[in-house]
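Participant: Read through the structures below before going on.
Coordinate-derived values only; no laboratory data. Worth saying up front: this structure is predicted, and the values here are computed from it rather than measured. Cβ atoms are built from the backbone, for glycine too; each structure is taken alone.
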Structure P
Amino acid sequence: MRGTSYRLYGAEISYFTGKVRAYLRWKNLPFEEVLADAKVFKEVILPRVGFPVIPVVVTPEDDCLQDSTEIIDALEARHGGPSVYPSTPRQRLAALLLETYGDEWLVIPAMHYRWHHNRDWVIREFGAVNVPNTSPEQQLEAGARIAERFASAAVLLGAEPHMHVAVESSYEKLLAELSAHFECMPFLLGARPSMGDFGLMGPLYAHQYRDPKSGEHMRRVAPSVARWVERMRNPVPLAGAFLPGDELPNTLTPILRRMFLEQLPVLTDTSRRVRRWMEAHPGEPLPRALGTHAFSLEGQVGKRIVCPYSLWMLQRARDYYASLDSERRAAVDEWLDALGGRAFIEFEDPPRLVRAGLGVRPA
């Protein structure tokens, strides 16, 4: 199947499809979006990818790309032009860190609000996506079947009943911090979306903007965040510039502080556990989860699954940090220290990881 445009297999309800769709639009790449219903999964995605996942992008040359980060990186390399990656050290590291935050941490409030505030609507929506040409009753049955797999993920990721108040408190504070920022500038790092913006688009569009109760809440308490989502949905292609001189707006500081406070301790413990597991299982692919560990949010302690994949995401930021010469690293270290990011400077990396399907394995 060859053509002149890309083909995006995904769905509006999908966390990572929103990230890739926004990128394709900003990059001004011609694409056709195909709803990933049961037929598409059976006839296209499973034969091409080997496991059920979206988004998937098929290029005009019939190459198949999977994983939102690798899709964007592959298209950046193919097309050049204005980039979603800043060229200056603090801005680029901030973009990589905020992508990791959006992809791997904001999944907690996204899944909590979806399954604990929008459950009935989501079940119907899953059914309509999966079997679009069937009766409402058949769609409801299909949606309930699919929901069994997804709904439990909210608790596994940390949204246990006793953590609901903490998850919502953290998210409310993040909305306030993002509101203060987007009242001053259109995107995270200026007038152009960065990889950090696309990372935040995953949770903040498909779950928090589009799910009805969550969307009403966002538009009511954080209208500037809702307007950012709308800019990301329909960006001016290839337009805008990052702030000059590696400038980082002060309004970004509390958002990065929140990432370092909430997510970085979890990543640090994940690295310890992954190193121990790899020593005990040399050469073996890592499981998608390595048991559970404790995490802290708004003064409450919960437990969540240990996700090795998150380290592959962080590895991208760590690689960039390691590439800096001594002068630029000293300036970045000063900035990180001021944000409470000493744990990132001193982070003990596990052996190198490469992505393997939906998980990771030793390089």
Structure Q
Amino acid sequence: MRLEGLRIRDFRNIPHADIAFQGRRTVVLGDNGQGKTNLLEAIHLLCHTRAFRSSRLKQLQRHPKEGQDLPGPLFLEGDFLTRRAGHRQARALVKEGALIFELDGNRCRGRDYFGQLPLVLLSPESLDVSQGGPEARRRTLDRLMSAASPLYLDQLMRYQRALRQRGALLAQEGPSAQSVELWEMEMASSAMELGRRRREFMVGLGRRVGDIHLRLFHPEHAFHLSLESSLEPECDPAQLTAAWARDREGDARRGWARLGPHRDELPVLLDGLPLRSFGSQGQHKLFMLCLTLAETELLTELTGESPLLLLDDLFGLLDDEKIRALAGAVDPALQVIISTTSLRHAELLAELGQDLHVLHCRQGCYTEAA
């Protein structure tokens, strides 16, 4: 997939932008606080239906400084060239105080829109995957699997809806046992399918991360990914429903369900020890680089569509050695958009034979390099 053109109005600090992307490598160059990341975040929102730093609409809309024009409603529009469907036009716009999405002129629900425009992001926020708690790792896994499989996304949404409904009933005084049981039965069928799919996917993802780590960096150490579930693989829906029934009183008291895919942990190990606790900052960055490359390869393989790769503040994350490895590892056909504060970083990529399209960013405005 390729992003050919992008139009932005009143997003973050960007009053208006109309950008035509040239070639496969775009570098957005500028000082901190000028709007480099805002451009990448606008692309992320248009492809994934959410921004990677905040999903609150008030924070996404431009807030003018004194003397600036008042903003209109947020508007994003992108022109994409895809393998699966040819030319596509995507829009994100505000109507009646809500952010809606359109694809090829048709309004889409999030579940129908997500995955149509595959994208992979590496940013400083990405480090939460290895440094943060289990929720960040589950969210990353769900995002990747949902982009690769609409069936997985459907099962995930069904499970999450049933889990919320069960929780709401348990929070009431004297909930109907029959009503709670109906939602537990709905949860059970989806939970077993999610567990099966996650176990299979984690095997392939872990192998891919390990292969990339070994191939590019010849490491002395090894990363290992696994899935730790609160559910036994051999558990059947009837057993799971019965377990939830026994846990109702405790779950109501805690305010959350003790069992289920929403409690899965996906530990990242370095030589058998938790990376979160024992890894250095450099090892966390290296793991995220390997994971990002694995994501791009898997999405291309599973969907037949090359994802757009966004690298936000890449050169604040990686040293020159790893940048060279990244430049050599990324498929030349893949479109990459990079933000950086230093022209030296752009020159480093140019030395490696990368054909660069450079945009200068200043106060939310983007101009072509001379």
Structure R
Amino acid sequence: MKGKARVALLEKANEPLRIREFSIPEVKDGCLLVKTVASGVCGTDAHCWRGQVKLPLPVILGHESVGTIEKLGPGRNADSMGEPVEEGDRIFWVAGHPCNKCYGCVILKDTTACSNRKSYGTSYSCSDYPYLVGGYSEYVFLTEKSFFFKVPDSVPTEAAISFGCGFPTAIKGFEIIGGVGPGKSVLIQGAGPVGLSCVVIAKLWGAYPITVIGAPQSRLEMARRLGADQTIDITHLDRPEDRVKKAREVAGEVDLCIEATGFPTAAAEGVELIRTNGKYLLMGVFSDLGPAPINPSVILRKNLKLFGSVFWEPRHLHEVLRLLSIYNDRLKLEGAVTARYSLDDTTQALHDVEAFKCVKAIITPHAA
């Protein structure tokens, strides 16, 4: 297919993204070209833009995207579950590519532990083939090693993209800890896409009460709508000791605490709020923002179980789409998308996500 694709390009950290045009490569065997319908603006994108994640610049950001198949290469006629696809079908693709050769991939059988993992939107330079390797683009080129799944007809695009990579991240995190039992108390630190996804999953598991601590009010309102039993607004709780005190007053000591904030200092607060033999699941601090002090004696004396969970595998995205096909009539997750931006406004989108001005922001490259 000949033609051009407009992209929003990150050329240098902390500078506005530039609109550029790239030629669309030939769609070879096993590959496909996707017309981007919506690409989520992840909190990690803002960290990438700020230079807090090492990138092979120039990069097209955007690692959580839904689009329609524009062109199928020879030999590619089904999604990664074997469901037949054709041009025009909506798909959600997996940005990450494991190497399938390292200790994590081969011995641990866990591709999230891959030591050579690469991902569209973060670790491929658009200077190299196939160039269109991020969602902030009119088109994305998926190579033969890309996993993707057809979006069920009953699931609106904005529901599928509503929590972006946060939803499969949360699915994998709950898998690691073995879920949470009915009636177990849960405290979720952070009300962004990862935290809100955890609300949905904890509710489905029957946890009670579910408490979310975070900000701003718009996100906390969404948390309550999705099933949180109580929320704590930290807007005026500037000191860690104030947040811990308030959380104890509202939630008491909990069976499970989940870090979904992206702030390293949250960990020291979390361990203080978990009851003896409880669990702490850390998923939010992906970007390396430096160390934070934590008292190991608290972990020891409470006999706590700490779990770290990074990335997710294709099966976790498939599970998200399956859950949405069953429950979205009630959840209506499309309501989480509260801000939409054109390609020309991607820098503003990053500013707004960084400032927590929206629940979920998306880029719509073909919007008029």
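Participant: Ranked on distance in nm of label points 7 Å out along Cα→Cβ at positions 211 and 347, which label among P, Q, R comes first with the largest value?
Facilitator: Answer by largest value of distance in nm of label points 7 Å out along Cα→Cβ at positions 211 and 347: R.
Participant: Could I ask something else about it? Which one of P, Q, R has log10 I(q)/I(0) by the Debye sum over Cα atoms at q = 0.08, 0.12, 0.19 Å⁻¹, for residues 155-354 alone, as calculated from the coordinates, equal to -0.32, -0.73, -1.50?
Facilitator: P
Participant: Please state which of the structures P, Q, R yields 36, 16, 9 when semi-axes √(5λ) of the Cα gyration tensor in Å, for residues 179-290 alone is computed from it.
Facilitator: On the way: P: 33, 19, 15; Q: 36, 16, 9; R: 18, 16, 14.
Going label by label, the one that fits is Q.
Participant: If helix-only ellipticity at 222 nm (-39500 (n - 2.57) for each DSSP H run of 4 or more, over all residues; to 500) computes to -8000, which of P, Q, R did it come from?
Facilitator: Going through each structure in turn, the value belongs to R.
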